[in-house]
Structure 1
Amino acid sequence: MTGIVPDLFLDKTPLFDSGWLTVSSAANRDDVLLCIAEAERRAEAALERLGRTLKQGIAADHDRRIDALLALETRGIPASGTAADGAVERVMMEVGFRKRDLMPRFHELAEHCRAIHRRALAVVRDARWALMLERAAADPGGASSPIQGVGTRYVKSDRYDARAARSLPPDDRVRADRFLKRLGEDPVPPELELSPLEGAGLEGTELWGMKAGNGNRFILRRGELRGIACFFVEDVGPYPDHEGGRRGALAR
């Protein structure tokens, strides 16, 4: 299954190296264009390597793997994007203003690097969520609260609080609890987007998804407590839209 991200992806910029854009201001036009094209090629290759790394079956516990991916998504890749923007701006100032006809090509490079980082964020997000779903199915919790709700019934899993604390800051956890209370309304408000989760490996898991506010989503498990059918709230975490308006693999 999905593997842990090696430490180097957290300690260094994973998708861009400013050294790829080392070119003299005295270089001729063709050499500058070759340098730009090579930087784009290397960024694409780095994204491919990241994708392969995420598919490696390296043994590690779910919590550690999910934490590593969340850190990569929220710190490692954004830092890489900032480094890429800075490197492009530097070489554009040093070289582009001497060869103004190349300025559009530098702008293309900058946008290409941003697109690479957006794609990487989505890839890491989906890998993180796949692990969260795997964890919810493999390590379901028992009830930690009385059954809530009047129509749709639910109960917090005894795994939920620890998982939520690892994934969300306090303000988002409070917001998620407010959304969760609405699950118990009859009928369930459609804006919560409560729906079963489908996909490879999810057959028979009875896992459902639901909005938790601020781009976050719940993972729920359909079950039974003391003869009453209800949802067990297993997990919550960020599921941001990195694709610029397109729906991701989980978001509905």
Structure 2
Amino acid sequence: MSDIITDIGFDSKSLWQTKGFEPNPFPESTWPLLKELNLKKLTQIEGEDLTPIQGMVKQPMAEGTFRHFYTEKIEKLALMWLLISKSIAGGSWVGWPNDDYDFPALIIAWEESKKRLHIIIDVMPIVDVVEYEWYREKYQDGIEPVYNEYKDLIGVNSTYRWFRAMQGPYHIFDSPSEKRERALKCEMEYIKYWVELVWKAEPVKDEQYRQYVNRRKRLMMTQLRQRDPLGSVLMRTLGPELGKKSVVGYT
């Protein structure tokens, strides 16, 4: 039995066995990098019971599962792995620090079909890195060698202004479809880097700065929850009840 079955509780490849399409092993490749954080299962947040989407969800337009975790430093870390409309592999990891920490959010998205690959890769700052330049130097500049190695993956950026405004200086968006294995390796390198940041992170001591960090983090979460087109896809494919739980789970 593989780790992905033992530790997360589902066999990702089984979703595609009868569909004539087997995507790259996103969960199998990324989960081992994150499980070393000593994650605990998160089953409820903001009054929402997440367990209905933590089993195998089967709807006419979507089939798959979600997993949610937390630690003493991480407020929530969410995995999504869905077969959408029987033709698109939708995967993501989204992680946020809890209110005592200020390390960047992890934003990893993987959307793959036979014809196309779309990725989002970022260690997204939760402060203004112009005003707080030291934040960029402390938390983000360390990923620059990886960014430089993989910046050939950068395609046309998001059409959403609000989302572009959130992006970090080492954001990678979209990808040439012929570079799928390379794109997955890049995502893995960013995840490794984020895991290191989490391990090293110390609680914020300046109360005024802490309040600013959390105010901005909550604003980012709210904008993602209200505006991210993924949310509308999940509402449409999973239905209002499960769709809402899935959106709350990652934003």
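Tabulated data
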item	result
Identity of the structure behind -15000 (criterion: helix-only ellipticity at 222 nm (-39500 (n - 2.57) for each DSSP H run of 4 or more, over all residues; to 500), calculated), options 1, 2	1
Among 1, 2, which structure scores highest (criterion: percent of Cα pairs over 35 Å apart)	1
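Read-outs throughout are calculated quantities, based only on the coordinates presented, and are distinct from any laboratory measurement. Here the structure is a predicted model, which is why all the values come from computation and not from measurement.
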